[in-house]
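Quick note: the coordinates plus some simple rules give every number you see, no bench work behind them. Worth saying up front: this structure is predicted, and the values here are computed from it rather than measured. Cβ atoms are built from the backbone, for glycine too; each structure is taken alone.
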Structure P
Amino acid sequence: MKAYKKYGIALAVVLFLTAAAYFMFLQHQKKTPEYTLTLLQTAFARHDWPTVNKHFAADSFFGAAFDEVVAPTMHQSKDGFVNDFLAEVLQNVRKGFITALTDYTKAATLAQDKATIEAPQQMFARKFIGVMDFTHTSWQKTAHTKILNHTATTEVTLHNTLLAKNFVVQLTMQQLPDGTWQIVKMNNAPEFLNMLKEAQEAKLEELNKPLAAKIAKEITFAKNSFELTTRVKPWLSTVLHYKPTLKFATTLPIKEFVGQVQVLDKDGKVLFTQKYIEKGPFAPGSKQSYTFSWTLNPFVAEEKALIDTAGNKLSLKESIVKISYENGTSLELLEKIPF
């Protein structure tokens, strides 16, 4: 009996030590960045805004996104007074951007039905949300976490269900007093957004292919030309002139159509996009030439790049995005990926 008693005490000690070790392991796990990310994902699913607000520093995260993504697109003048004026405007826009996205994050967390979430009214915030596509994005895994003092950097793989594609983002996290963590910044925001945008455009082009081929049989581009010129009056500006000739090969009379022209740099990056609407009727087999002129905005980064680029380094991409027939039917390319 004494032997059994000894074995019983030994077993109890082992079980106690195992339980203690497991408890310590759990406590340690709760203080890792990976645990916080899991906590955040659960909080979103449970519409738990206090937890999301605690572990996601909206002011810092969206502020850094504005500084790295939005602010660089605003042209800086050589005039000191103009720069000071733009700096003040920029700060006001930045505050509005952060407030709009923080409110959106809260609304998205609390919403029982995602379809009821309204996009931000502020232009930059609305565009940011449109590209980020939080609704169809979920966290998959974490890798390469490095901790130095109370700051952690980690790579997180996100999966976008709409695009059926994974993306890697690099996050900076700060440790909170209770040992858990808080997301404060996306380190590769510009690169991530560019990859996401390119994937969205590729997906949209894939979805539009059958309809684009059908539209191309209805209206074809017989020839085109474009050039940049400088205009002195009413103020010094650069103007893009686009001259297409279209052939209407359709067997149905066309009431009106919407065309789109894009100017690309030598690397294929779109610097300028413009739609135009022309009303008919257009008879089957007819041809029509047009001349369009658009003044470029030097305060838009892409258009500034277009102004500064020599013409022989540019290329043109043109298409018809919508046809409305006299009989009331129409053909129209998708502008957004359907949810």
Structure Q
Amino acid sequence: MRRASPQTKTTSATRIHLWYGDQQRFGRHGRPQRAINLLGHVDAPDGLESLVWHDRDGESRALSIGPDGFRLERPGDFNVEIPCASLQGGCNDILIAARWRDGTSESRSVQVDFDADTHWPLPYHVDFVELSLQSGRWQEQVQVVDGRWALTPTGLRTASGHYDRLLTVGDRTWTDYRTRTTVVIHRMLYDTPGDLGGGVGLLHRWSGHVPDAYQPHREWRPNGAIGWYRADWEGSPASTRSLNISDAVVADTVLTTAGPSTLQLETPYIFEFGQQSRPGKCSLYRFRVWPVGAPGQLLCDLEAEARAGESSSGSVLLIALFADISVQSIDVTPLGGRHGLGAT
């Protein structure tokens, strides 16, 4: 079924902006989550009458625009969330169409190249600092879930910090693995006691947001667990951030913590997080953090058991929650046999 092109009045410049271009590739290495995300911004959101996207069969679906206090940060932001199951291997033409109350309208076509039969390799390594020197295509090395990210000499950086700026690597079939990522925290967006605080960390066994009543979807559980640096979920102010392992299955609670701590800004740290399945028991997670070049200066070495109902498999999700960060590298290695959770 061919899609009918909407009638469009000519405007002096485009008002629909795709942050990662009009041609995007997904699945080169595999499928880290159940959907892809086309992210962007539309101008003059207060005057919008409608914003929709059309799939390759011509069906249209309404898009929400920001701000929504969650995944859509600024006025006019949108997130086209497309299930992988609805994409065909090869080229998929997606049309985004906007109509304003003054009678003007505009459409923007996005070519989605989808690799349908790939599986993300394990082990996996990506160095964003090296990619920046080579002007590499970083969008094919990770999958952006939320937010604007930019490749800089310090790594892959949040272009605008907000709620859950997210990157994912890996495959939904991954089970036991360890992730090491080098991160630099430039700024925490909230530093007032009592505020959300913000945080930086790794979530394991990610499969994607869960379908709910919102566009884009907001629900994200169940997964495995999160190893990160942030204020306790239970209401501790930003001044008492800690390195902790938090639940990602049932509720926003800390499973174990190293106690109040402060990571230095503009300083590279290694975040290492891994999990090991156990017969008849919930998986065991281990989280360690140290400054780059000083592995003997462990800031935390935590272990916690996941909650019942955890995901048995899933990918890696890197989280920047109300934080401006740079991700310099990501390394993922399998665990099992001689390479257990306690190995270094």
(message) If FRET efficiency 1/(1 + (r/R0)^6) of positions 187 and 331 (r between Cβ atoms, R0 = 30 Å, to 0.05) computes to 0.75, which of P, Q did it come from?
(response) Q
(request) Figure out for me which of the structures P, Q the number 14 belongs to, where relative contact order in percent (Cα under 8 Å, 6 or more apart) was derived from the coordinates. (result) P
(request) Assuming 23.4 is mean count of other Cβ atoms within 10 Å over residues 163-170 as calculated from a single structure, say which of P, Q it is. (result) Q
(message) One of P, Q was used to compute log10 I(q)/I(0) by the Debye sum over Cα atoms at q = 0.09, 0.20, 0.21, 0.22 Å⁻¹, for residues 147-266 alone, and the result was -0.57, -1.15, -1.19, -1.23. Which label is that?
(response) P
(message) Starting from the value 54, 26, 17: which structure in P, Q was semi-axes √(5λ) of the Cα gyration tensor in Å calculated from?
(response) P
(request) Tell me which of P, Q gives 15.6 when you compute mean count of other Cβ atoms within 10 Å over residues 171-178. (result) P
(message) Given a value of -13500 for helix-only ellipticity at 222 nm (-39500 (n - 2.57) for each DSSP H run of 4 or more, over all residues; to 500), calculated from one of P, Q, which structure does it belong to?
(response) P
(message) Going by FRET efficiency 1/(1 + (r/R0)^6) of positions 91 and 115 (r between Cβ atoms, R0 = 41 Å, to 0.05), which of structures P, Q comes out largest?
(response) Q
